[in-house]
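The data blocks that follow each hold one structure.
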Structure 1
Amino acid sequence: MTPTSAVGTHPPADLSMNETPYPPLPGIRRIVADGAAALQRYPDRTSSALVSALTARLGVGPEGILVGPGSAGLCQHLVQSLGPRPEVVHAALSFEGYPLIIGNAGARAVPVPMDGYGHDLPAMADAVTERTRCVLLCNPNNPTGAALRRDEVRAFLDRIPADVPVIVDEAYREFVTDPDAPDGMELYRAYDNVCVLRTFSKAYGLAALRIGYAVVPPRLTRAAALTGAVFFPNALAQAAAVASLSPDVTPELTRRCTELVAARTRLIGALRGLGVTVAPSEANFVWLPLGEGAVSFADRARAAGILVMALPGAGVRITVGSDEANDRLLAFVRAALAEGL
């Protein structure tokens with residue numbers, strides 16, 4: 001088999017967007033279908049049912065909860081509302097949307113070089129000045145999959161001035177198994193400047209509906225809420241998110257996350273068995289630090305009907321997909337290696 005032989009025999013395997021390989025959780029499709037009967041109605045602009053469900057789940061008052069268009073959209077709202085200081089500190093190799101979010105908010109990015117695959121928290125603390133609007137921590141980090149450790153995060157937060165918000169982006173929290181990785185909510189309760197971002201797009205499988213939530217110090221809630229669009233998220237997204245938090249679907253969600261973590265472990269092991277360097281991952285994707293070979297790898301994978309995310313000069317991020325998609329990826333890598341990848 002050559003790397004291009006799969007073209008025309010299978011639909012493309014899209015492993016580029018960190019989507020879940022599973023269909024919506026039980027009952028979610030029916031809720032969305034039923035909601036289509038009321039498309040002429042505006043959604044609840046306060047997302048009251050979802051805020052109430054999150055309050056019960058998280059043990060946080062409604063004044064500390066924001067609902068919005070996924071974790072990335074809420075990050076935009078927060079960064080924009082926290083002005084006027086001009087700089088935002090973040091890890092240099094992190095979520096590709098951060099520079100755009102920062103620029104859209106009229107701020108300047110201060111990227112701090114990585115410590116291996118993870119954030120260099122001491123260096124990031126050193127980069128915080130009186131010009132710093134906020135700090136972004138992606139945990140686990142996208143695209144490298146590295147998870148921060150509890151002690152290092154607390155040591156970092158102890159160095160950050162109380163008037164500088166630290167936004168902890170936990171879009172991939174449900175896939176974390178490292179017991180030393182902190183839960184953002186424990187940090188939120190311990191530090192008055194921590195904001196936590198989470199999404200229903202990944203583990204919950206609602207990426208098409210664009211909905212997530214933020215837990216923020218109440219003093220920041222109003223300004224951030226006012227940056228968002230009126231009547232957003234839409235009614236279908238709100239209903240689906242409420243249903244996703246139901247205890248009735250929690251066992252299925254847990255089972256899926258457990259299965260995906262097992263698939264992640266198998267994929268990493270198989271790639272390493274082929275001699276490929278793979279970073280440790282606590283997310284639903286793996287990182288190949290291919291450097292200048294990243295774009296070539298992605299181009300050859302595309303020709304073989306497999307889509308991955310290349311960051312030029314750095315590496316390739318590959319979503320953990322279905323067993324069939326993972327097997328296709330491994331077959332491609334074997335063939336590419338045989339041809340001198």
Structure 2
Amino acid sequence: MSLLIYAESADGKFKKVAFELASYAKKVAESLGTTVTAVTVNAGNVSELSKYGVDKVLKVTYDKLAHFNAKAYADVIKQAAQKENAHVIVLSSTTDSLYLAPLVAVGLEAGFASNVVGLPVATAPFQVKRTAFSNKAFTITEITTGVKVLSLAKNSFGLIENSSNLSEEDFTPNLNEADFSVKVESVEKSTGKVTIADADIVVSGGRGLKGPENWGMLEELAATLGAATACSKPVSDLGWRPHSEHVGQTGKPVATNLYIAVGISGAIQHIAGINSSKVKVVINTDAEAPFFKVADYGIVGDAFDIVPRLTQKLKEFKANNG
């Protein structure tokens with residue numbers, strides 16, 4: 001018996017979530033007295049996974065999997081789990097894995113727990129802690145099936161180095177045309193920017209910025225911090241920013257180390273989607289804006305004055321501290 005993870009990669013390089021997943025899986029495996037196997041798809045140098053405790057890698061290299069296809073990828077993970085006799089399969093909570101996890105669970109007739117935020121609180125019976133009610137509460141969920149699928153909430157565990165002796169094995173799953181019933185015609189990606197999915201810091205703007213022509217100052221702040229830019233739903237609906245930057249309950253949920261909201265009042269749907277972020281900073285002219293009730297730090301003032309000054313101070317700090 002082993003524990004299996006799906007280590008996500010993009011353009012051959014592992015995403016940060018792959019290392020967090022490996023860190024988490026290693027601790028779970030130790031409590032279960034087993035090992036960690038990772039399945040990868042078209043990844044490059046897999047030796048990086050050994051730094052975080054992965055014992056074995058099943059390397060899948062297949063041109064038809066160059067673009068994400070939920071059905072085909074789920075079949076790959078299912079067959080890898082069956083090959084390794086894995087009774088616990090762990091995936092992340094990225095956009096791709098949110099599609100994958102339920103499909104993997106159905107394929108393996110497994111119990112599935114999403115939004116897991118910690119190590120199992122009990123292994124017999126198997127119980128895990130999860131977030132509930134848009135991150136406003138926690139629940140302890142028991143999984144009674146022989147095979148268990150977990151989806152780890154992003155940024156809930158962190159990276160823990162735990163070196164292992166890694167073995168690598170080429171793995172060729174048996175995929176058929178039915179796995180590719182959904183055809184990917186093209187994929188458009190932004191380049192040279194930190195993506196929301198991989199960002200530790202997000203700088204987000206709302207209607208308080210008054211128009212798309214004013215986003216330059218947010219982009220400069222984000223570039224200084226090495227952050228991703230995002231926006232509220234009204235901003236994307238107005239066409240000021242692309243829908244790919246819309247964060248919130250109805251957009252992309254984020255769980256960053258730092259979330260900076262500029263000119264966003266804080267509708268309940270937006271707050272629900274970013275509430276897992278560890279530190280929330282709000283800049284708004286309205287002292288009564290709902291966002292201030294959940295903020296760790298708040299600045300009441302004009303963003304057009306505060307943001308450029310904040311960016312300048314950060315640049316000076318970086319210059320003086322290397």
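Coordinate-derived values only; no laboratory data. In this text the structure is predicted, and so the values were computed from the model without any measurement. Cβ atoms are built from the backbone, for glycine too; each structure is taken alone.
Quick notes on this one:
- If Rg/Rh (Cα atoms, Kirkwood Rh), for residues 209-272 alone is computed and equals 1.16, the structure in 1, 2: 1
- Structures compared: 1, 2; top value of relative contact order in percent (Cα under 8 Å, 6 or more apart), i.e. the largest, recorded for 1.
- Origin of the derived value 10.2 (mean count of other Cβ atoms within 10 Å over residues 33-40; candidates 1, 2): 1
- Source structure (of 1, 2) for distance in nm of label points 7 Å out along Cα→Cβ at positions 121 and 281, computed value 2.4: 1
- At a computed -8500 (helix-only ellipticity at 222 nm (-39500 (n - 2.57) for each DSSP H run of 4 or more, over all residues; to 500)), which of 1, 2: 2
- Computed 4.4 for distance in nm of label points 7 Å out along Cα→Cβ at positions 169 and 225 - originating structure among 1, 2: 2
- Distance in nm of label points 7 Å out along Cα→Cβ at positions 25 and 57 from the coordinates reads 0.6; which among 1, 2: 1
- For 2.5 (distance in nm of label points 7 Å out along Cα→Cβ at positions 113 and 145, calculated) the corresponding structure among 1, 2: 1
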